[in-house]
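Enquirer: Okay, got some structures for you below.
Here, each number is a calculation from the coordinates, and none is a lab measurement. What you see is a predicted model, and the numbers here were worked out from it, not measured in a lab. Cβ atoms are built from the backbone, for glycine too; each structure is taken alone.
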Structure 1
Amino acid sequence: MSEKKVTKYQDIGGQAVMEGVMMQSPANESMAIAVRRPDGRIYVTCEHKEQASKKHKWMGWPVIRGCVNMVTMLKMGMETLDKGTQMLGILEEEPTKFEKWLAEKLGANIDKVVMAVAMVLAVVLSLFLFVFLPSSAATLVSHVVDSRLLINLVAGVVRIAILVAYIWSVALMPEIKRVFMYHGAEHKTVYCNEAGEELTPENARKFSRLHPRCGTAFLFLVMMISILIGSIADEVIYLLFGIEKLGFLLRFGRSLLILPLVTGVSYEVLKGLAHAGDHIIVRALRWPGLMLQHLTTREPDDAMLEVAIASMKAAKAGAAHYADQLDENVYLYVEGEADEAQKPAENAGEEKDGAAK
C-alpha cells in the first residue's frame, strides 16, 4: 500500500551516521536513528524532540529560527553520531586523560564531557577555517584593493575553496565514503517520501541523491550570503565611523558579529528555494549547492536504502508508535542492551532467538 503523500512544507530530513541514517519529522516532533550492524540486522530507535519555538515563540521568528536551528542541529548532530555508534555495538574511543580529568573536576558524566569537548573543538576549527583564514586573506587583499565588495568576494572565495578542499580530503577516508553513501540514501528516501511513493528500495533508488534542503547547500549559501552581508556591513561601518578599510581584528570581529544574521538569512533562503517551484531562476540559484553535494553524497546500495527507509518510517510513525510498526527485518534498539535484539511483536522472543543463532 502506498504511503500518503506529504505536503510540500512537511520537511522531513536528517543526516547520515556511521552505518546508518537519522531522520527528523517536525510534524510529530520525532527523531529516529537506524543503523545496520555487522551481523546485517537493522536497529531502530525513535524519541520525541520538542521544537524550541514551542517553549519560546520568538525562536520561531524568521531569521532567528535559522540561528536556533543551526545551534540545535550542531548539538543534535553530535548526539546523533554518538547514539549511532552506541547502536552499532562497537567500542568507542577511550576518553583522553584531559576529558577524564575534566569530568572528575566538573562532577559530570564522562560521555557528556567528551561530547562537549568535541563540540568546542568543532566550533574552534570552523572559526579558524571559515572566519580566521578568510579574514586574513581579505586583510591582505585590502592593502592593494579599494573595493569593499571585491575584498569580501575574495574572503568568500577563500571560504568556498577551504570548504571544497576539506570535504574532498575527508572523503578519501573509507569510513567517510560509506557515510557519504548513507547520505545519498537519506536524500533518495526523502525524495521518495515527498513524492508520495511507497517506501521501498526499488522506488527510492530511482530518485536523485542531490537535494535542495541538504546541509551542504546550506553551507554554500552561508558562504555566498556572507559576501553580500559583509559588504553591506563594511559600508555601514564606513558611514558611521569613517573607517574605509578594516584591519584584521576589526574584520575578524565584524565577521563574528554578522554570523548570526548570515546564518538566519541563509536558512530562510534555503527554505524558500526548496519550495519555490521549478522556475529557471530558482534552478540556477539551487544549482551550486546541488553540485557541491556530488562531493558529500555517493550512490548507495539497496542495503543502505533499507536502513534509511527504516529510519524514515520510524520518524513518520512518531516516538509513541514506531515500535509497533517495525518491519520484519528491523529490530528495536534498547539502550543498555547493545548486544541483544528486541522486537515489539508477539513473536519477538522467537525472532530474537532465531536471529541470534
Structure 2
Amino acid sequence: MSIVLPAYNERGNIEPLLSQLLVLQQRFALEILVVDDDSPDGTADLVRQLAHRQPAIRLIRRVGRAGLASAIKEGLLDATGDLAVVMDSDGQHPPSAVIQALEALIAADADLVIGSRFHQEAEINGLSGRREAGSTWANAAARFSLHRAYAALTDTMSGFFALRLDRCLPLVRAVDVNGFKFLYELLAVSKGRLRTQEVPLSFQPRSYGASKLDLAIFWDFLISILHSLSFRVLPRRAISFGLVGASGVAVQLLVTQVLMVGIRLGFEQALPVAVVVAASSNYLINNALTFRFQRLAGAALLRGLLKFLLVASLPVLANVGLASAYYSFVDRDTFWAQLAGILVVFVWNYAASSRFVWNTP
C-alpha cells in the first residue's frame, strides 16, 4: 500500500504525520512517498533524514516543477502498491482515516473512496466559516460540471482519497496537472466510469503554517469548471487567456473613454494608447494566473513585457488599423470598432506569446 503526501513548506507538520502513518506498517506492506516541490523551509532535508532511519519513507524532490495536482500525479505514477492513498501533509487529514478508506475500498470493491468533509457524519474543525461556505459552493459547481454518475458525491474537491492503482492508473496518466484539484480532474476524465464511495472525514486545523489558498487557485477552479463544461475540447490555457483577454477589452474601452472625455483626445489618437495599456494589463494578469507556473519576476518580467509587446505589435497594428477603418467607413461607434479589432488579434496573441514569452508550446 502506498501513501502519497504532496508537500510544500510543511517542515513543522511532516514529522508527526509520518510518525503516525508508520504505525500502519503493522497491517500493510507500506511505502510513503513525500513529493516535495523544493520547499525553501527544509522539508525535503528533514524527510531525507527520516528516510535514512525508516525505509518505508521515500522522498521525491522536484526542482523546476511545481503544483499540487502534478505532485499527486507524479507520486501515484511512482507508487508501487496495489492500493494508494493521497492525503495532505499539513495534518488536517487524520491518519486514522487511511484504514477507514482502505476498508471501504476493499469491502465495496470500489475503484475510488473519497474522504468527505461534507458527509453527514463528518466533522469540520479546520475550516473557517468563509472557507466552509466557499468549499460548499465549489462542490456544488463541480457536481454540476461532472458526469451525473457522481451527482451524489459530497466532496469532489477533497484532498483525501484512496484508489486501486491497477484500475485507475490509465486515468491518472490522463489527468491535466494544471487543474484546480487532482480529484476533480480525475473524476472529470473518468466520465462516470469509476465506482466511488465516500467516508466521513474529521477535518482538523493546521498545526503549523498557512493555507496555500489564493487568487490563483480560485482562478484554476474557474478554468477547470469551464474546461469541463466545454466537454474538455477547449484547452485550459486558451480559456484562461480568453478570460484575461476579456478583462483587456474592458481596460481598452475604459482607457479610450478616459482619454477622449477627460483630456479631449480624438478616437484615432486615444486608441493606440488604450491598446498598449490593455496589452500590458493582459500580460501582467496572464503572468500571474495563466502562466503562474512559468511566472516571470524581476528583470525577466520587464523583458517578458517587451517581448509580449513585440509579439503583439503586428496584431496591435491590425487592431488599431481595423478599428480605425471600422470607425471611419462602417459605423462611428467606438465600442464595435474596438471590438472588431480585438477579436482579430486573440488567436495570434495566444499562440505567439505562449511560445515566445513564457516558452510553453
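Enquirer: One of 1, 2 was used to compute relative contact order in percent (Cα under 8 Å, 6 or more apart), and the result was 15. Which label is that? It would help to have the intermediate numbers written out before the result.
Expert: Values: 1: 29; 2: 15.
Derived from 2, not from the others.
Enquirer: One of 1, 2 was used to compute distance in nm of label points 7 Å out along Cα→Cβ at positions 34 and 290, and the answer was 2.6. Which one was it? Each step should come with its number before you reach the end.
Expert: Working: 1: 2.6; 2: 3.8.
So the calculation was done on 1.
Enquirer: Once distance in nm of label points 7 Å out along Cα→Cβ at positions 42 and 82 is calculated for every structure in 1, 2, which label goes with the largest value? Don't jump to the answer; show the numbers that get you there.
Expert: On the way: 1: 2.7; 2: 4.2.
The structure with the largest value is 2.
Enquirer: Given that helix-only ellipticity at 222 nm (-39500 (n - 2.57) for each DSSP H run of 4 or more, over all residues; to 500), derived from a single structure, equals -20000, which label among 1, 2 identifies that structure?
Expert: Details: 1: -20000; 2: -17000.
Only structure 1 yields this read-out.
Enquirer: Given a value of 1.09 for Cα Rg over 2.2 N^0.38 Å, point me to the structure among 1, 2 it was derived from. Walk me through the numbers before you get to the answer.
Expert: Working: 1: 1.09; 2: 1.17.
The correct label is 1.
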